[in-house]
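Student: Following are the structures in question.
Only the coordinates and a few stated rules stand behind these numbers; no lab work does. Only a predicted model underlies this, so the values are computations on that prediction, with no experimental measurement involved. Cβ atoms are built from the backbone, for glycine too; each structure is taken alone.
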Structure P
Amino acid sequence: MSDYIDFLESHLGEIEAGTSKIEGFQVARFTKGPFPGTVTYSTLGMSHHYLKSPVSNKEIRMELFFVSYSEPEYDNIPGILEQVGREALEKHQAYLAGEVIGPRGKLFEGTQLEALYVAMPVYFPDSFHVFYPENDIPIVQAWLVPITSAEAGFIRKNGWSKFEDILEKVDPDVIDFNRSSVV
């Protein structure tokens, strides 16, 4: 795991805080995000579990991460990552890019965000997308992007590629949790 932590810290800065271990993993807060004024939260230890793809039944190792501006009102992010990570482990099923989790009610006070979209970490360099350990299955970095209920419905109805097309066209700040829906 130390090689993987070195990999994370080379992209995200040092670990500045973490939760106690629950359900076989913990959540760490890193000093950097992809832009100035942002931080990154990541699960640590989920990748010890070999999860199944719900599509191909292939084994997948993954860690979940979340990017936010470093605002105190987002202190519930570790809890969100713990809940979503615990659900993956209980189902023994990996989340795939384009998948929607929720809606389940407001993620943050005063926002329209109620669901999570599983995305490739496009705000980070390609070298961050997958960690390749020696003699084991690679570890995929799955970015959980908060989305609105309307966006979740759009993805379910029209598919994730149509949603990605809108994101490219509109280019919203998906780290801004006060943003409006793009659909």
Structure Q
Amino acid sequence: MKKILLGFIFLKTFMFAETLYVINDDVIAFNPKNHSRIGILSRGISGEKIGENSKEIIIKIQGYLKKDDNKVLYATKNITLPLLTFDKDNKLNTLEIAVPKEQLSTSQSEAWADAEFLYYDTCSMCHAAHSPKEHTMLEWDGIFNTMRTFAMPTDTEAKTIIQYLRAHANDGYATDDEDEGAE
């Protein structure tokens, strides 16, 4: 009976898990137990909601660690996109973190909306902008670095655009392009 009850609790948790997305750049992540700062989250990364308090939501995130690098948890297996940049050394690839409620959304598209607009606005001044899924992260690095001299975005805009392109590349982690096509 105990196993059945535990199985039901696990199934209920799994079925009703809510995926949330970070909607801004450089969002501070906190330790939910002592509220100490852990590091900086990247825009668009997702986590499963596991709790909340009056100001923060506690999410579980999982990423990839690079050998001999205890300062960054990556969002992709190819160790290209940072998920969380730690303030101190870390050796865990799965963490529970507290994030301010206003920095999270249930919509991945909302997390990327301004970055998507910036990309298409900046990169269609001279030609039609390509779908991010047409290239890999590595290809986008080369293409964007070449085109940047023509479009002349600010450093902040360039950071946002390349982050958007990498996340939405055919080997990136963002899935909101597919979600929009299904609507």
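Student: Which of the displayed structures (P, Q) returns the greatest value of distance in nm of label points 7 Å out along Cα→Cβ at positions 69 and 93 on calculation?
Tutor: On the way: P: 3.6; Q: 1.4.
Looking at the calculated values, the largest one is P.
Student: Out of P, Q, which structure matches 3.8 when distance in nm of label points 7 Å out along Cα→Cβ at positions 37 and 149 is calculated?
Tutor: On the way: P: 3.0; Q: 3.8.
That value comes from structure Q.
Student: Of the structures labelled P, Q, which one yields -11500 when helix-only ellipticity at 222 nm (-39500 (n - 2.57) for each DSSP H run of 4 or more, over all residues; to 500) is computed from its coordinates? All intermediate terms of the calculation are to be shown ahead of the outcome.
Tutor: On the way: P: -8000; Q: -11500.
The structure behind it is Q.
Student: While we're on this one: Computing Rg/Rh (Cα atoms, Kirkwood Rh) gives 0.93 for which of P, Q? Walk me through the numbers before you get to the answer.
Tutor: On the way: P: 0.93; Q: 1.02.
Derived from the structure labelled P.
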